[in-house]
Every structure is written in C-alpha cells, then in structure tokens.
Structure I
Amino acid sequence: MENMLSVGVILKPQGIRGEVKVKPYTDSAEDLLGLRRVFLDGEERKILSARVGAGVAFLGLKGVPDRNAAELLRGKELFIPREEAPDPGEGRYYIADLLGSEIVTEEGESLGILKEIHQAATDVYFLDSGGKEILFPAVKGVVTSVDVAAKRITVDQKRFREVAVI
C-alpha cells in the first residue's frame, strides 16, 4: 500500500441508506469532497455522494446499500492512490512521508526515528530513541527543516530540549 495514502477512517453508519461518517486525516473534511473513489481493504469503491459537517465527512459508497452494510465498515481506513492526492503545498507534508524519518539536531546529533504523529492543534511527534519514547510538538522554532527525500527532520536542539517529553 506504499502507493496509497490514508485519507480517513469510518467512524460509524449515518442514517439508514448506507452512508458512513468519516473522520478525515486531511486538514479539512472538505478535502474529501473532491474524491471520486476510495479504496477499502484494497477494493475500489466509487463515491456516490459526499457532504461535510462539524469537521467530518458523510460518504455514500457504491456497494453499501443500507445501515447494516455500513456497520460492517466501522473502523476501516479509506485510501486513495498517491497520484490522485492533491499537492500538500509549501511547508506541508503527508504523514506517511514523514514516518520513519530520522530526527537530528542542527549539529547533526541523531535523536531517534519518527514512529507516530498525533494530530491536534499542533501535531505531536513520537520518536523512538533507542527504545525510549520521546514526544515533542512540531511547532515553528523546534522543527527547522524537513527533507522528505532523505527522510530527515532537523530540529533546534535548545528548543527541542525545552519542549520534549521524555
């Protein structure tokens, strides 16, 4: 699934006609409105209807005719082909592209490998530092540069030490 990006997770059925409520992994639920298809468990599903409200998306998917069918999809992730994903824009990155990156200081000291990102008002990065977990917010001033191709994220050592939770 390396050529696929996860765009959201199905939370629950919505109504009786097979619509599903989706928590987006994108910056906004509106990002899902432009999609024509998604993949569930490797199977393509055409999007028949889409609307948003309260930070979530409601999708009608082909092959999901009623609430019972929608219930079976609870907790499943929705994927799209990477080539159909919009450009994240300058200074923005897909989480999948950052995971596994080495976190280093500007002086070149390796701090660990990025294992998880929890999305919140400010993303929280979880890194593995020789079996020890370190958390830090990915805020301006802490993260100084990101090189997706080299899988390397550079941080300001002083600011990192001030905000990191070890």
Structure II
Amino acid sequence: MAERERSCCFTGHRAAKLPWGMDEADPRCLELKRRIADAVEAVYAAGVRHYICGMANGCDMYFGEAVLELRSRRAGVVLEAAVPYEGQAERWPEGLRLRYGRLLGECDYYTLVSREFSPGCYQRRNHYMVDSSAVLIAAYDGRPGGTMSTLLYAMRQGLEIIEIPV
C-alpha cells in the first residue's frame, strides 16, 4: 500500500457528459487534457508518486494516460487502477474496450473494489480512491452526479483539491 501523503486520485466526467462527447480532437478536449497533465506534473513536483485512476471512459482515461506520459519522463511514478467491478468495460464500444485494456495493462497494479456490479460499486470505488489519497484532481463542471459526490467526500475527508473547470 502506498503512503497516503504521496498519493493522488482523480475524478471527472464520463465522455457522455462532456460538451464535445467522444470528439477528443475538439480544441476544448485538447485543452482539458493539457490542464490535467499540468495538474499531474504539479502534484509530482510536490512529492506525489502514486496516482489512482478510476478507469471510467472520458476524463479518467485522460488522467491515466497523462500519468503514463509522466511516468515515461519521471522516476518513481506508480499508476494504480481502481476498478469498480469485474467487467467494467465489457459493454463499451470496441475501441473504448481496447483503450481500457491497454491502460489497465500499463498500470503497475489494480484494486478490484467489487467482483460484480452493484448499485453502490462506483461510490465504493470513489471512496476507496479518496481514502487512499492526500490530493484529488477533479475535472468538474458544477453539475450533480458522481464527480460532485466524490469531490464533496474528498472535501469532508480533508484532501487537497485541485479543481479543473470543464
């Protein structure tokens, strides 16, 4: 288990909630990815070495890929996948499933929160990530949902919050 003080997790919207949807060539998406990469680099400079990714499509994948890029340039970077349940990506379109598989394969290890899907498995995954971290990077647009509840939980737990507007 990594030291909580040197750990960072991430929360952000799935692609369907983003203004550009799945169009990652959209300039707004490219800008969001740059800001996520900058935040990942900034927490590295502050001593974070362990990054936890929730593995959802959209912003989680942007975060995981930014950490992999950082790991290619910096020493000691560890990427953990926090998987809410087995088969998380099995109903996704093929391209997303392949991307998920590549990202999962590049992680140093993964934590499986639940064997099977249940109504609370995503929240348990989010709580696991927050409870294991000192910093939360959040790509957030102000709307209610899982990102908001994770952000509020992290605030109650006293995490440092880096909010990136979407």
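Just a few scattered comments:
- Value 17.2, calculated as mean count of other Cβ atoms within 10 Å over residues 22-29, assigned to which of I, II: I
- Parent structure of the calculated result -2000, given that helix-only ellipticity at 222 nm (-39500 (n - 2.57) for each DSSP H run of 4 or more, over all residues; to 500) is the read-out and I, II the choices: I
- Structure responsible for 21, 19, 14, with semi-axes √(5λ) of the Cα gyration tensor in Å, for residues 62-157 alone calculated and labels I, II on offer: II
- Looking at relative contact order in percent (Cα under 8 Å, 6 or more apart) for structures I, II, the greatest value goes to II.
- Answer label among I, II for the case where distance in nm of label points 7 Å out along Cα→Cβ at positions 86 and 102, calculated from the coordinates, equals 3.5: I
- A value of 12.9 for mean count of other Cβ atoms within 10 Å over residues 126-133, calculated from one of I, II, originates in structure I.
- Calculating distance in nm of label points 7 Å out along Cα→Cβ at positions 30 and 150 for structures I, II picks out I as the one with the greatest value.
- Test item: mean count of other Cβ atoms within 10 Å over residues 70-77 calculated as 15.4, pick one of I, II: I
Values in this text are rule-based calculations from the coordinates and carry no lab data. All figures in this text were calculated on a predicted structure; none of them were measured in a lab. Cβ atoms are built from the backbone, for glycine too; each structure is taken alone.
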